[in-house]
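Just so you know, all these numbers are worked out from the coordinates, no wet-lab data involved. Quantities reported herein were computed from a predicted structural model and do not represent experimental measurements. Cβ atoms are built from the backbone, for glycine too; each structure is taken alone.
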Structure I
Amino acid sequence: MCCLNQVISLSTVSVGVGVGGTTPMLACGQSLLDVFVRPEVNVVDYESKSTGITAADLHSVDSVDFRWLQQHISNLKMNKIIVGHNLWQDLSVLGVTHPAVFTRDVGLYQPFRNAIDSRMKTLGLRRMCWELMGRRCQEGFINPTENARVSMDMYRSRSNEWEAEISSGVWACFLPPDSFSRCYS
């Protein structure tokens, strides 16, 4: 079994081109990082209607440099299990890798998928949250802190079983899309 202090949750929200947006990371419900990232390329769509992100957010004095963020996340995630929903997208946006054996993607976890009885390739976090936990999420703007917290709560609800399966050599998850295999080391 893993210790919950060795588990962090990750979620990102991106804007309409390349890097930018927000990147929260949570450990056991405590926020480790919740920042806006200065874009390295011109943003053509802030997707403000769904993200709430504006140009002022990404260009504020509090926003961080992308390279700093990559290094900081690399340090935070070292020797830890990362929990999230569709983690391959977050890792890809951040341009970082993580060992597959140390990822717990709630969207790919077979028992969650079976409980919802879905044949869809990926399940939305909003639907999973409602059907598995009877809880609403993503009702306003997409909130990566909320998404990270919901993912962590889902993981915790089955962490003993999930970790026991892995310890016994069973990988009870679907694989992420092949095109994102570069995100896992």
Structure II
Amino acid sequence: MRVNKNLLLQKSNEELEKYLLPNKGYVPDAIEYAAEILKDRGYEFSEEQNTYIQSALAPKEKKQVNSDYILASNLILASAALGGINFIFLAATMPDFSIFTGLFSLLIIAGFGLLARTGTTWLKYVLLAFLLIGLVGLPLMITFYLANPIIGMANLTQTILQGTSIFFLFRAETKDSKLPITFPPTAQS
């Protein structure tokens, strides 16, 4: 958002002081211009105002997300894309296919992929639980997969992608850990 400095130049000192109050919602450029104009006019800033100006103009640090979270997110989103292809194939070939359930599942997987990208730490446990439930049901689906090998391969690939993403989610947390890994002392012979 651009701030017109000329408009601020027309304001009185009292009006410009409002820009230096916390929680007023002014953008950093407006705060900076207001402070510059007041300074040029010989205004004496209070310690509170100086602190607020410095904090408002300080560059905001973005939280760095571990690259393993990004990789896991990409794998989950690839799984969702493959699920979308599978969804289209199932919708076209199976008359009793539930479109609502398929879309809901795709949205959940895509949401998990986006959550992984933000570094959400609890996600790995939810995905692990879903993966284990899916693996338990896998033998029941073998006859279905044998009748539809394309769907079977797509689902197997999705399972591998999701399992790999869970591995990276767990690995990301160990990389992020600030505690050193120590091993018990070994006996010297």
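In terms of distance in nm of label points 7 Å out along Cα→Cβ at positions 56 and 96, the structure with the greatest value among I, II is II. Taking mean count of other Cβ atoms within 10 Å over residues 8-15 as the criterion, the top structure among I, II is I, with the largest value.
Looking across I, II, the calculation of Cα extents along the principal axes in Å that yields 83, 70, 18 traces back to II.
For the read-out helix-only ellipticity at 222 nm (-39500 (n - 2.57) for each DSSP H run of 4 or more, over all residues; to 500), a value of -10500 was computed from one structure; give its label from I, II.
Matching structure: I.
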